[in-house]
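Peer 1: Below, each structure is written out as structure tokens.
Only the coordinates and a few stated rules stand behind these numbers; no lab work does. Everything quoted here is computed from the prediction, not taken from an experiment. Cβ atoms are built from the backbone, for glycine too; each structure is taken alone.
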Structure 1
Amino acid sequence: MGKLKFVSDYQINTSRKIIYPYLSTASGLSQWFADDVVINEDKVYNFIYDGENHFARPTIMRTNRHVKFEFLEPEEGEENGVDHSFIEFKLEENELTQTFYLRVIEYGDSFDEQEQNSIWEGLINNLKEIIGG
């Protein structure tokens, strides 16, 4: 089964400083993205959905700009060259219109793009309700 990349932009009416903690911290992510998020002593995030654990390591953390989590398979070691699934959040601004966007990039096992779009619409709407954006 191959992996596919899902990319979508969502207009957000808030500042980078307000939204960034919701993208980068366990408490922020557990409010809108997962049922719960726990960080262990090795700085590995455990995203819990529907009672299942999904472990990810933050590979990019650029304050108020960009967050990327690579998902780890429990049986995998730290092998180089492994094609890990990932989720990425980029905060971008259109210079002309001063409009602020959250770009979501999800790379993972094959999925139905329409279903994925629907899932992300729901997640982003939850996020907007929380931050008022």
Structure 2
Amino acid sequence: MVRELIVLDTHALLWWALDPEQLSVRAGATLREMEQAGGYASSISMWELGIKVKRRKLTLPMTVEEFARRIERGGVVEVVPVDTDVWLRSLSLDWKHRDPADRVVVATALIKKVPVLSKDRAIRACREVATVW
């Protein structure tokens, strides 16, 4: 049985799917491994992308709904629902960072027992979770 490698932060998911040139060398190598072993993304990432599109801070070549369905159908990344366990774990983080989406991504990684793939310095500064970039 192959185990999943990582949880992708929202920007890492977007760049993996649509703009891989934005990835670091190490992130790219990790994502190539993930394409064989599988990975996770929090469903809050789809919400976060949708918010950025609505606020005109992001343009996608498709709707957020189409993007989400393509990720789900692709079979590489499992989109993990934000359930009560994830919300509760996000509340128990010993981390001063207030962004709920980042807290949910970190909580998801902790529950799945895998690192987070993220360029975000705030996430990489969280001492409770391993990170890759």
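Peer 1: With distance in nm of label points 7 Å out along Cα→Cβ at positions 70 and 86 coming out at 0.7, pick the structure among 1, 2 it was computed from.
Peer 2: Answer for the origin of the read-out: 1.
Peer 1: Given a value of 20, 18, 15 for semi-axes √(5λ) of the Cα gyration tensor in Å, point me to the structure among 1, 2 it was derived from.
Peer 2: Answer by label: 2.
Peer 1: I have -8000 for helix-only ellipticity at 222 nm (-39500 (n - 2.57) for each DSSP H run of 4 or more, over all residues; to 500), calculated from one of the structures 1, 2. Which structure is it?
Peer 2: The correct label is 1.
Peer 1: I've got another one for you. A value of 26.1 was computed for mean count of other Cβ atoms within 10 Å over residues 6-13; which of 1, 2 is the source structure? List each step's numbers first, then the result.
Peer 2: Numbers: 1: 14.5; 2: 26.1.
Among 1, 2, the structure yielding 26.1 for mean count of other Cβ atoms within 10 Å over residues 6-13 is 2.
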